[in-house]
Structure 1
Amino acid sequence: MSLENIHKASEIIKKLQGQRREKSVKFRETWYKTIEASPVKKRRMPEDFKDSSYLYIRSYEGDNGYRPGANVAYWRSPDVMVSPVSSLNSYTTELNAGTLYNIKCLVHNKGDLNVPSAKVEFYLVTPSLGFDTRFGKKLGIASTWVNCYSSSEVNIRYLVEPSDAGHKCLFARVFSFSPLDIPLHDTLLDPVQDRRIGQKNLNIAGQATQMNLNILHMPQAQLTVKFVPLTREAVLAIRHPVAADFRIIDKPREKAEFRLNFAKETVADVIDVKLPKRLTNLRNRLGEIKRGIDLKINQPGKIEYKDAAFHFEFNQEGKYNLKEQKRIEDEMKRIHKMIQSGERKASDFKKEIDEYRQMNLERRMTLLSMDIPNIGLQKGELAGYDVVAINNMNGEIFGGITLLVHG
């Protein structure tokens with residue numbers, strides 16, 4: 001089709017859309033009068049038809065796709081499940097090398113249009129606070145038909161390679177080209193902001209052990225990571241099969257002194273953190289906690305422990321400083337609200353969304369080493385923690401991991 005014919009077709013479509021808007025107003029007025037004259041009182045007025053889909057993957061129980069939603073853990077999606085093919089009902093979060101697994105994702109559509117081909121991508125990565133597809137392994141893609149106001153599931157099979165064994169974080173992302181329902185960003189996977197992202201980031205580890213995790217950040221960033229203990233009820237609400245084999249306790253018998261450091265694979269100045277035996281009167285004892293060291297092994301920023309949290313500061317070379325980041329993030333919040341309300345469409349903000357995507361392409365992944373302390377658990381006991389990552393620029397959570405520690 002020539003460019004001239006494309007322009008003509010576009011004009012015809014605009015004309016038809018205008019006629020629909022005009023006639024829909026007249027039809028609504030007539031229809032409302034009919035309902036009001038009905039002998040059946042208090043009838044609900046019909047909602048307007050919206051020619052769009054509304055794909056989403058739940059991040060928590062009761063999630064209806066609205067973002068940003070409740071202040072909950074977005075990293076334990078009930079719609080993303082992993083189980084060995086030999087025992088499909090035995091859901092797990094730990095992968096064994098040489099084992100074939102089935103990975104399932106449930107997809108929902110709250111829109112008025114059917115989605116003939118909803119595509120779901122699956123990504124595997126080291127447990128991560130924030131995630132970008134450039135730093136993970138794509139396991140595969142599957143598609144399914146999703147009716148309006150309905151749900152459907154997709155499954156893929158994955159044979160675990162030795163390098164992928166152990167505790168991993170799994171992401172699923174759904175999208176559609178017709179009708180157009182695509183993620184806010186090409187590579188950034190943020191279930192806090194994007195309803196199309198599902199994340200399963202739950203790890204089981206023994207006390208007095210060490211594990212690695214990633215943290216995603218801009219070149220210039222100030223972040224906080226907290227370890228939040230979970231109540232017995234919160235651990236049970238996760239409904240993980242392993243909980244049935246342990247006695248879940250509310251609080252560890254000793255103060256849990258988790259420790260985060262840049263992994264050896266990772267280079268730069270660092271403030272090493274030497275935790276005191278007791279964390280009381282911490283403000284008055286910072287001189288005892290911090291000591292400078294002359295390491296040259298791959299440490300891209302600074303870590304400091306204070307006020308019962310780990311504070312990260314990155315000052316690497318980048319185009320967007322903290323002020324620019326906040327301006328773009330605030331603008332995207334405003335746009336997101338208008339899109340969610342149905343007032344405007346994402347296509348109305350191409351320039352702003354492109355700037356947001358360009359900014360996020362600067363994000364980097366840094367490998368951390370986490371020491372899990374001996375928290376006084378006996379054999380057969382289990383305690384839960386949420387590892388929560390917060391962007392100090394806006395005070396918002398951008399990532400998290402649930403950690404179940406056993407004796």
Structure 2
Amino acid sequence: MSTPATVAPAYRRRVIATLMFVQVMAGLGHGVTFSMGSLLISELLGSAWGGTALALTMGGAALWAVPLGRVVAARGRRASLTVGLSLGILGAVSALTGAQLGFAPFVLLGFLLLGGEVATNYQARFAAVDVAVGKHRGRDLSLVMWATTVGAVVGPQLIGLTEGIGAHFGLVQFAGAYLLCITVQFLGILLLQFGLRPELRPSDKPQRERIRVRSNPEAVFAMVTVAASHFAMIGIMSMTAVHLHHHGAGLGWIGIVISGHVGAMYALAPIFGIISDRAGASRAIVLGVLLNVTAAAVVVIFAQSQVGVLVGLILLGFGWSATLVGGSALLVRVTKPAERAAFQGRNDLIMNICGASGGILAGPIVAAFGLPILAGAMGILVLALAIAGPLWVRAQLQSKP
């Protein structure tokens with residue numbers, strides 16, 4: 001078992017490298033299955049169900065976040081990350097089986113289980129902090145996030161290839177992506193068994209008592225900020241492929257848009273990490289909010305333009321990244337090491353519940369009113385919470401004896 005104060009530099013580098021590789025594999029998996037999932041379920045149940053792919057995946061991430069956090073406290077990071085990726089493999093198998101049988105419940109169950117892979121993807125950023133030197137927490141956290149860029153950008157570009165492989169094996173349309181998902185997550189599990197030895201934990205003294213979230217208003221603000229950004233991002237992203245498909249875009253262009261968006265979610269993470277370390281986590285959060293609001297405005301104004309939607313989704317990815325890095329760094333700064341895993345699990349639970357809610361609401365809203373209305377509402381929500389949040393934190397801190 002290792003903690004930041006005791007690990008050797010060589011071990012620290014090996015842990016970061018392992019986590020980065022796992023993030024590449026995770027990015028490949030969900031980079032292709034996110035877009036194909038919405039198209040697959042729309043094919044089976046209709047376009048109003050398009051948002052349920054991401055909604056259930058985020059719901060699954062929320063469902064597994066706290067149990068995986070408990071595994072961290074009891075067994076360590078390697079065990080927790082392995083369990084999360086294993087759930088993702090089971091989810092891909094379920095979705096693939098459901099697609100072949102034309103049985104939507106199996107597909108929906110698969111999305112829920114795939115949330116384990118997403119929870120692993122998010123948890124890995126905190127695993128990087130476990131070995132980070134204090135002044136480099138934002139940098140190391142963001143480097144692990146950045147590694148997802150490789151898989152996230154390449155993944156959607158493999159849509160055509162996975163469809164060809166699926167057709168070769170007699171799979172139905174949109175099902176081949178899950179073969180790739182199974183393969184890359186298995187590779188991630190193998191590397192974890194070697195790269196995270198000895199076991200990694202956030203603290204020598206795990207939290208024994210239940211945490212009181214409300215007693216830490218700065219932690220609450222960090223979690224709410226991340227959750228609001230995630231809600232907006234998932235809501236808009238979940239229906240983008242369906243929106244573009246209905247406006248005549250081919251699978252190639254849809255892949256480019258999703259690649260651009262998911263790549264933007266991680267590509268500049270190291271820069272946002274440096275901003276967080278040097279200027280403060282709050283500055284990174286403010287930057288993320290401004291980017292999110294700008295992205296929403298672009299989608300509202302240019303919803304009928306395929307290029308306009310691409311630009312809006314790229315800005316949305318940047319905004320999400322800055323907010324996640326800043327919010328995560330703030331959460332680490334304002335919590336004690338012994339309670340950190342519990343707060344991190346609670347953070348990811350709330351974040352993914354909000355993501356699932358965004359995906360669930362997005363389908364009916366876009367079906368009834370269109371993507372611009374959805375994007376406008378999301379932008380207003382993010383801005384309102386960003387303004388009200390610091391005022392609430394200040395009032396709570398001043399009221400303490």
Structure 3
Amino acid sequence: MNILLLAEVSASAVLGGAERVLREQALGLRKRGHEVSIVARAPAGDPRPQVTVSNLVERRYAVSRRTEPAFVLSSLVRSVKAFDEASALISPDAVIIHQSLAGFGAILRRRAQARQWIYMCLSLAHEEYLSRTPPTTRPLDSLRRTLNATARRWIERVVMNRCARVLVLSQFMWQRVLAVHRIPEDKLGMVTGAADPHRFRPPEDPVAVREQLKLPLNRVVLFTVRNLVPRMGLENLLQAISILGEEGRDLLLVIGGEGPLRPALEQLIRDLGHTDRARLVGFIAEDDLSKYYQAADLVLMPTHQLEGFGLVTVEALACGTPVLGTPVGAIPEVLARVDPGLLADGTDSTALAIAIRRLLRQFRDQPGEQERLSMKGRALVEQDYTWDRHSDQLNRVLREVRPTPAAS
């Protein structure tokens with residue numbers, strides 16, 4: 001089967017979950033005998049019209065970033081042109097849309113060129129936008145924010161309605177899609193989020209890993225890797241370290257990732273007097289990510305809102321590191337299967353501090369508890385959350401050969 005993947009992110013550099021899902025789907029489908037090509041919006045600062053990702057071709061289209069209307073219009077026009085160029089080479093049987101704007105123009109104007117159209121919903125477009133764009137008291141900016149969110153919601157609904165199937169990574173997203181877009185439930189399908197258990201695995205020598213990362217051997221290392229945006233709950237996490245007081249004097253919190261919140265987090269670390277307890281290490285290269293998971297005593301998911309799946313959770317568990325998370329989005333779907341005690345009671349700093357204190361005391365006072373959680377988490381990933389399983393689920397959807405219905 002010839003398959004086109006349409007995306008607003010690039011598979012060439014894994015900056016977050018969206019890029020990871022795109023790359024793993026493309027590679028997994030090719031492994032199962034399909035001819036796969038990617039059409040993606042060119043990343044800012046990388047004007048290359050075409051790149052190769054593990055022998056997969058990713059064709060790109062540049063967009064105007066001068067204004068929001070220019071961005072949307074150029075995305076629509078140029079994404080269709082790139083779709084035409086890719087279609088001329090592989091004549092797609094199926095198209096998988098990873099972000100709604102990436103496929104909006106093509107599904108409106110080129111729908112007849114593929115038998116199947118599938119939408120991969122990692123998170124709702126307007127909710128993701130609102131979480132990244134803080135409210136403002138200025139009337140014009142507030143109106144612009146509202147209009148942007150409304151447009152994104154409408155575009156995504158149009159794309160979903162015109163696709164034969166809508167796929168999600170979690171039960172949480174299943175319910176969100178039904179509640180917001182009210183599509184027929186029989187159009188929905190589940191392809192669970194995943195990790196690569198070969199790349200993400202327990203360390204052979206934990207001491208050597210810490211030494212390589214220049215992390216202290218005599219402190220309890222807490223690790224999280226997030227886009228530095230408000231919804232991730234990182235401010236609450238730093239406040240939680242303060243609440244722990246002297247009990248947290250031996251802790252070192254390592255925060256990976258980049259984003260617009262970084263200056264504020266740097267200032268908060270200084271204001272709280274945590275320059276010796278918290279490190280912002282910036283973007284973590286893909287080859288180093290597993291090492292940080294392996295080096296940590298505990299990985300944290302302090303999400304404040306919106307977690308469509310949370311690949312960090314299963315990647316860390318695959319490395320044999322227990323994960324403590326908030327009861328947000330899809331986080332409980334995974335962690336409760338390991339142990340309900342891995343969930344905090346809330347998202348605020350007090351709830352996080354209580355949960356961290358409780359879990360670290362368990363590790364200290366109950367010999368073997370940390371190892372038990374480590375083994376159980378790794379086993380769960382191997383059983384239910386691998387990219388091979390994800391690709392098999394996606395392959396079954398494609399093999400249904402269910403033609404995309406007429407527009408509604």
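Quick check on the output: -15000 is helix-only ellipticity at 222 nm (-39500 (n - 2.57) for each DSSP H run of 4 or more, over all residues; to 500), derived from one of 1, 2, 3. Which one produced it?
The value was obtained from structure 3.
Which structure, out of 1, 2, 3, was Cα Rg over 2.2 N^0.38 Å, for residues 82-129 alone calculated from, if the result is 1.52?
For Cα Rg over 2.2 N^0.38 Å, for residues 82-129 alone, the value 1.52 is produced by structure 1.
Can you say which of 1, 2, 3 returns 5.6 when distance in nm of label points 7 Å out along Cα→Cβ at positions 138 and 170 is computed?
Attributed to the structure labelled 2.
Only the coordinates and a few stated rules stand behind these numbers; no lab work does. Keep in mind the model is a prediction, meaning the values are calculated, not measured. Cβ atoms are built from the backbone, for glycine too; each structure is taken alone.
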